[in-house]
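Once you scroll down, you'll see the structures, which are given as C-alpha cells.
What follows is calculated from the coordinates using simple rules that are stated; it is not laboratory data. None of the values given here were measured: they were computed from a predicted structure. Cβ atoms are built from the backbone, for glycine too; each structure is taken alone.
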Structure 1
Amino acid sequence: MKWNSVKGADQYVIYGAKCGSKMKQIGVVDSRTLSQKITGIKGDDLKKDTFYKFYVAALANGSNHKSVLLAATSTIHEILKGSGKYANYTSIRLHSAKSIKLKKGKKTTIKAEQVTSSGAGTHAPVHRKVHYLSSNPKVAKVGKTSGKVTAVSAGTCKIYCFTQNGRYKTVSVKVR
C-alpha cells in the first residue's frame, strides 16, 4: 500500500478489513514512511481471490497528547490475486473533459469507467462503482457515486475519480 505525504503529519495509521467486516487498525508508521506491505489483518492471513478494504489516516501530535486527524484517504477495495481468474483495475478512463467551467449554481456530470489491463482470462469484478471526491466542496460538490457536480461558489478545485482499488484521475473545476 502506498500514499502521498500530508504536510504536518507525524504518523500514518493504516486500517483494513475483509470487505463486509468492521475496519481495524493494522499498522502505524512515522511520517517518513509512505508505504506498508500488508500480509494479514490482526492474526488472519490474507486469502486469495478475496476482497479487502483499506484506508490511511494522517495524524499530527496535538496538545495534551491527543492526536489530530489531518487527512484520510478514500477507502480502497482490492482483490488479493490468486487463481488468475480475477484482476484489479489498472486505470480509470474519463468520458468527460479534463477541465470544466461552471457558473455558480449550475450542474454537470462527470462520467468515468474503471479499466483493467487485458489479460488472458482475467477480469476485475465490480465490487464498488467509480467513487468521486471534491478537493474543495465549498467550491464544487460531487455525488460520491453519481459524478454529479454542483458549482457552489467562485474558485477552483479538483474532482478525483477513483477506481475501487484507488487508481484515479482528476478533473479540474473552475466556478465563476
Structure 2
Amino acid sequence: MNNIIFIHGLESSGKGFKGLYLKEIIPEILTPDFVEYDPKRTLKDLLDARMAQLNTILSKKELWVIIGSSFGGLMGVLFTLQNPKKVKRLILLAPYLATKLLKWDSRTQINIPVIVFHGKNDEIAKFTPSREQAYRLFAKLQFNATEDDHNLNQTVEKLNWKDLTS
C-alpha cells in the first residue's frame, strides 16, 4: 500500500473536481486543503505557507506518491528537491514549473520517476515553457501532451490511476 497525496492547485481545494475524483477511486489518498488563495498575498508567501503544511503532512510517513496539480505540482517538485528519499513517484497535472518560485541547482536533476500530463491548450501553465522546464528538472521523465486545457478534465478521468500510483 502506497502513501499517496493529491496537492491541489492555486485557487482550488482538496474537494475540487480532481480531489473528489481521486478520492473516489483511491480511497486511501490524502486530499488536504491548503491555505486558501488570497490575491492580497504574494505567491511566495502563499507558497511558503502551503509548503509548511505539506512538510508537516509528509513528515509522518516515508515513500510518497505525490500527485500535484498546477501550483500543487510546483509544491510537489519543491518537496521532492528537498526530500528526494521520501518520494517514490511524482505525477504532475499541468504543473506550474516555468516560474521564478522554483529555485533549484540546475546541475541536480530529480532522479525518481516523474509522469507529467499537460494540455497543449493550457493558457495558465503554458505548455511549451512547462515542458522545457520538465526536461531540465527530471532525469526519469514521461511527458504526456494531451488535447486538453489547464483543467485537464478530459484527461483525468481517462487515466488508469491504480497503475499510475502503484
Quick check: 12, 30, 28, 21, 8, 0 is what I get for P(r) over Cα pairs in 10 Å bins from 0, in percent, for residues 47-142 alone, calculated from one of 1, 2. Which structure matches? 1
Given a value of 0.05 for FRET efficiency 1/(1 + (r/R0)^6) of positions 31 and 103 (r between Cβ atoms, R0 = 25 Å, to 0.05), point me to the structure among 1, 2 it was derived from. 1
To test your reading of the models, identify which of 1, 2 gives 10, 30, 33, 22, 6, 0 for P(r) over Cα pairs in 10 Å bins from 0, in percent when calculated. 1
Parent structure of the calculated result 0, given that helix-only ellipticity at 222 nm (-39500 (n - 2.57) for each DSSP H run of 4 or more, over all residues; to 500) is the read-out and 1, 2 the choices: 1
